[in-house]
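Chemist: Structures are listed in the sections that come next.
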Structure P
Amino acid sequence: MREVSRKSDSSFIPDFMAKSLIDVDFRVLKERGVRYVAIDADSTLVPYRSTKLDPKVKQFLHKQRRYIKDWCIASNRVTNNLHILSKALHAPVVPTGIIARKPRQRYFQRIIKHFDASPGEIAMVGDKLLADIWGGNRAGMVTVWVEQLGDDGLHDRLIRVRDWEQRMINKRLK
């Protein structure tokens, strides 16, 4: 995981970038004042729409648990199958709604309320610049952008979201 230095107009740029979830250093997050972690599900924790948690990811997260007070799954997935991941990680799901979805502030306020913490004590870990990073930055959270796990859903492929994200990162980090 590497820390990113941001320009003033960089609300789309994360505080940290990592190759994958297992490359996120929870110890560094703790040193930064993070006590709670919200983890996106699709393409961050598991491949898109999957409910099967890789044993390596599960083992890694359980080892990292000692650095934080609590965590949750923060996903825009509307299907009711996140309970499988929730059970595997012993992590509650902060549910999405029709209106309260990432990157809307109403959703990030749900995460803050769930933890009953200040935004700076919470890290949002996700694979999408708009939904996870921009939303988390606007809420005042520490943000960690991980590379996409698996393939995107049809909608993201059609609008070429990964191309847009790469252009945004290249533009803002220069």
Structure Q
Amino acid sequence: MAKEIDKGVFPGMQGGPHDHVNAGKAVAFLEALQPEFQTYAKNVIKNAQALCAEMQKLGYKVISDGTDNHLIVVDMTSKGVSGKEAEVAMEKVGISCSRSTIPFDPRKPMDPSGVRLGTAAITTRGFDEEDSREVARIIDRCVKAKDDDAALAKIREEIVALCKKHPLYK
């Protein structure tokens, strides 16, 4: 059986002497075995659902009409914005997202109709469901102000303040 295991692991999982990657995986696996990880994973999903519900409340179309995992894909065409435009605007204020195609997307893959938003990073910072709803409201204002650099600069200050409320390291 050793040959089959070696084939399954090398080179895809362990190509070359990348011991730092193996160490990182070991730490991640250890963390995933802790009881706190289950709570964290549940909170990631709760935050994604809160973000999703608030985006829908604000008039955005969420692909699949909800989520039961850590991400949502939002169709930005309901706001007259491309996924790329939304991604650029959010990047200016400090919100990380990625443009994303949507089902039957009429736009090209490098300038698609949607964006993908996830909640793992904000959950790691300690954001809760209300914070996730606030992020949705900020995203909405950001998208509406996509061409107004002064407004985006003010929104960025709000993002910084929100992140300071939830520092990475305490």
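Computed from the coordinates by the stated procedures, all read-outs in this text should not be read as laboratory data. Everything numeric here is computed off the predicted structure, so don't read it as measured data. Cβ atoms are built from the backbone, for glycine too; each structure is taken alone.
Chemist: Where does the value -9000 come from, among P, Q, when helix-only ellipticity at 222 nm (-39500 (n - 2.57) for each DSSP H run of 4 or more, over all residues; to 500) is the thing being computed? Provide the component values of the computation, followed by the final result.
Modeler: Numbers: P: -9000; Q: -18000.
Comparing all candidates, it corresponds to P.
Chemist: Which one of P, Q has Rg and Dmax of the Cα atoms in Å, for residues 39-94 alone, as calculated from the coordinates, equal to 12.2, 38? Display every interim value, and only then the final one.
Modeler: On the way: P: 10.6, 31; Q: 12.2, 38.
That value comes from structure Q.
Chemist: For relative contact order in percent (Cα under 8 Å, 6 or more apart), which of P, Q scores largest?
Modeler: Numbers: P: 31; Q: 21.
Going through P, Q one by one, relative contact order in percent (Cα under 8 Å, 6 or more apart) peaks for structure P.
Chemist: Quick check on the output: 1, 9, 19, 24, 23, 16, 7, 2, 0 is P(r) over Cα pairs in 5 Å bins from 0, in percent, derived from one of P, Q. Which one produced it? Show your work: numbers first, answer last.
Modeler: On the way: P: 1, 9, 19, 24, 23, 16, 7, 2, 0; Q: 1, 8, 14, 16, 16, 13, 11, 9, 6, 3, 1, 0, 0.
That value comes from structure P.
Chemist: Looking at structures P, Q, which one was Cα extents along the principal axes in Å, for residues 79-126 alone calculated from, given that it came out as 37, 22, 18? Walk me through the numbers before you get to the answer.
Modeler: Working: P: 28, 24, 19; Q: 37, 22, 18.
The read-out comes from structure Q.
Chemist: Once mean count of other Cβ atoms within 10 Å over residues 23-30 is calculated for every structure in P, Q, which label goes with the largest value? Intermediate values should be presented prior to the final figure.
Modeler: Values: P: 18.1; Q: 10.4.
Going through P, Q one by one, mean count of other Cβ atoms within 10 Å over residues 23-30 peaks for structure P.
Chemist: Then there's this: Given a computed value of 19.2 for mean count of other Cβ atoms within 10 Å over residues 31-38, which structure among P, Q does it belong to?
Modeler: Details: P: 19.2; Q: 9.6.
Checking each candidate, the match is P.
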